[in-house]
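Take a look at the structures below.
None of the figures in this text is laboratory data; all of them are computed from the coordinates on show. Predicted model only: the values in this text are computed from it and were never measured. Cβ atoms are built from the backbone, for glycine too; each structure is taken alone.
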Structure I
Amino acid sequence: MTSPKRPESPIFVRTYDWLRWLLPLTLDFPKSQRFLLAQRLQQKSLDFYDHLVAAGRRVDVDENLKQADVLLEQIRLNVRLCRDMKLMGPRQYEHAARLLDEIGRLLGGWLAKQKREKGSNVS
């Protein structure tokens, strides 16, 4: 069994970077969207981070990683909607997409490692 993931692990650092960038950005959304799309995007991003922390502490790792994966896809879709509604400029969208892609690769690596470890414990 591997040790818990530390908050300094790349996925935690990049997710924290995402939150630090996203939260101030969404405060500038028009009032009509601040309580709908902005709040939804903020909540899903914070929930994503919570699932990573729980998995890092070895609490229901498989379930928390699966939930994080679903949330990440929902975040991506919400970000795309923000771009299409002109709530994000092209450069902001590009930055968001790069961060989310990197977080997705890190999460995919963690999921693959978890699957390998689970497979090696079956024998």
Structure II
Amino acid sequence: MNIHTQNRPEWKYHLNTEYIYIDFSGLNSDKDILNQIEMAVAMGLERPDKSVRALVHFKGARTNPGTTRQMAILGKMVQPKIKKSVLVGSSDFLSLLVKVYTSQTGSKIKFFTDMSVALEYLTSN
């Protein structure tokens, strides 16, 4: 699947609170996944420290260990900008990905299986 047919990272609002929505749904190409991350990181780096709320939708995406390590490197770059972040999806792979990512970045990203619950958490103070 081509990144151009997927949703690019975008700023959205929920209850007057801005967040970046990063959609990896269905991506299986490591190149597409890394392109998506690089775009999101660039967008986040433009913002003040501790101001970015991020919702990452990772349902049905697959990646390999090398790409996961690269995700962690990019995530660590943007970590000072992050106020709150959530990952939405459902699989054993995702729970492993969250463990690897948090151990390598220091992120406090929360894992959810329900998008509406994740949005409520993300946009609450």
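With P(r) over Cα pairs in 5 Å bins from 0, in percent derived from the coordinates and found to be 2, 11, 23, 27, 23, 11, 2, 0, which of I, II does the value describe?
Answer by label: II.
Consider the structures I, II: one of them gives -26000 for helix-only ellipticity at 222 nm (-39500 (n - 2.57) for each DSSP H run of 4 or more, over all residues; to 500) as calculated from the coordinates. Say which.
Numbers: I: -26000; II: -13500.
This value belongs to structure I.
Tell me which of I, II gives 25 when you compute relative contact order in percent (Cα under 8 Å, 6 or more apart).
Details: I: 28; II: 25.
Matching structure: II.
For distance in nm of label points 7 Å out along Cα→Cβ at positions 46 and 86, which of I, II scores largest?
I
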